[in-house]
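No value in this document is a laboratory result; all are computed from the given coordinates. The model shown is predicted, which means the values in this text are computed figures rather than measured ones. Cβ atoms are built from the backbone, for glycine too; each structure is taken alone.
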Structure P
Amino acid sequence: MPDDAQKRFGLTAAEIAEYQRNGVLYPRPAISAAAAGDMLEKFEALEKKEGGRLSKRTNHKPHLLLTWLADLVRHPVILDQVESLLGPNLLCWASDFFSKSPDDGMRVTWHQDSTYWGLSRPDIVTAWVAFTPSTVQSGCLRVVPGSHLRDQLPHGDTFAADNMLSRGQEIQVKVDERDAVDAVLQPGQMSLHHVRLIHGSEPNRADHRRIGFAIRYLPTYVRQTSGIRDTAMLVRGEDSFGHFDPEPVPAADFHPDAVAFHAKSYDDTTRILYAGAAKRPS
């Protein structure tokens, strides 16, 4: 890890060792609570514009459509910490919101992120940034520390209506709930987790919404293995590999060029994520 990353917000040797041991770090600084509140307002305004709920299409890599999310995925406090884990040349491969309203019953079953992504190596980190309090009661992220050291495990698709995952996927091995811990976060904090970490979350039983933004980072040497040409945004360093077509930063929110690029990205990523699936999103 470069020395200058340590001088900014890079992780310490002890924190890196903890991540390597557990596959997760939390809570970590990301943005200020005030900035999280501002982004929450923008998110809820976007929901209102779309009829009260964010569409699956808009929630696919929304950093390609919205300048404030393009800024967030390139935030130096986040990138300094991710660089400590993945090195200096970083791509943002994906992003999406995870939003639960009180008593809406939505949950995330136990799974590994790597299951349907088609990426060549598990050197991938998710930064999960909280816009609202993410607590046990509101259905925070639950993780099984150390489970990232296992290989890719079999999953089954459920397509359950109350499951927030793309295919309602669920790991096909028994998870001992006693091994799980709760990644509690306050607005502006984030967790960092490994792509093979077993994790999930329970429904929101609080009196407030639980909203977080997941950003998927990978080093430039990782490639897409599906045979479909993939895209990613270079957010730090250089890309000497060219495994992904470069994604542009939007010039303005919903700029026509950004909308056109995003539409193709959505179609291509859908082909990757739903390869062999019994269903696809409408």
Structure Q
Amino acid sequence: MKTHAALLDAWPALALVTALAGITGQARADDDTIATDRPDFVESSDVVGKGRFQLETSMAFERDRQGGVRTRLASTPTLLRIGVAEAWELRFETDGRLRQRTDAAGLTTRENGWSDLSVGVKWHQHDGDEEAGTPGLGWLLHVDVDSGSGSFRGQGLRPSLRFVAEWEFAGGWSFGVMPGLYRDRDEGGRHFVGAILAGVVGKSLTDRLRGFVEVSGQQLASNRHGGSVVTFDTGLAYLLGRDLQVDVALFRGISKNAPDLAWTIGLSARF
């Protein structure tokens, strides 16, 4: 709980400092420009670099309607990335503060709380080469910890392993794919293994602006284990400076168990 609060309390001040530096600096896309894991679902294969850290935070909203029950959820997803070596980073991730409203049979219920914290590492296996047509590769190992509150708290430790491959093409085009596996518990407390599979196409529209479209299978499981969550996503990211980015994204559910609609606005700062 204290970890969640610390992340959320710290980011506005940290982002403001970086914003002041970034606005007065030169914004240009080069090899040293910030590379973020948001706003798309497919992660970047890059790491932040030894001795650096990066904060990626946002406000997110989703709404869903199933069987006459309407649900709205607001959250504050936040990711802290700490470079411990040139090819390795530590990661602390949470959906932060959650506010959920449920309307069913003329009754409205509200619940506020904290989401679980995820602790992980990323390994950047090697760089991509556009001329040779080889992708940048990365691996991510995370463990979700049952540290949330109320009904937002998960059951026990839930590990996941994801692999990322990213290709860069002429004309500012890119393609990324991210398969993975995760281990969770169903409502009966039984362990199960689910899959992750997502693909994204990106395009640099200007030196500062890039867009993307993707299909993300964020959770691929049988109905008795929560069902599959698959969305179609699109968004934009804009560089305010070499170390500062803002973004927006829209997510449309294309499977029964996915939220009908979700959107986010975010800020990422590198130090």
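Between structures P, Q, the calculation of distance in nm of label points 7 Å out along Cα→Cβ at positions 64 and 128 yields its largest number for Q. Among the shown structures P, Q, from which was the value -3000 of helix-only ellipticity at 222 nm (-39500 (n - 2.57) for each DSSP H run of 4 or more, over all residues; to 500) calculated? For helix-only ellipticity at 222 nm (-39500 (n - 2.57) for each DSSP H run of 4 or more, over all residues; to 500), the value -3000 is produced by structure Q.
Each of P, Q could give distance in nm of label points 7 Å out along Cα→Cβ at positions 48 and 152, but the derived value 4.3 comes from P. From which structure (P, Q) was distance in nm of label points 7 Å out along Cα→Cβ at positions 56 and 88 calculated, if the value obtained is 4.1? The read-out was computed on structure P. To test your reading of the models, identify which of P, Q gives 17.6, 49 for Rg and Dmax of the Cα atoms in Å when calculated. Source structure: P. For mean count of other Cβ atoms within 10 Å over residues 40-47, the highest value in the series P, Q is held by structure Q. Between structures P, Q, the greatest calculated value of relative contact order in percent (Cα under 8 Å, 6 or more apart) is seen in P.
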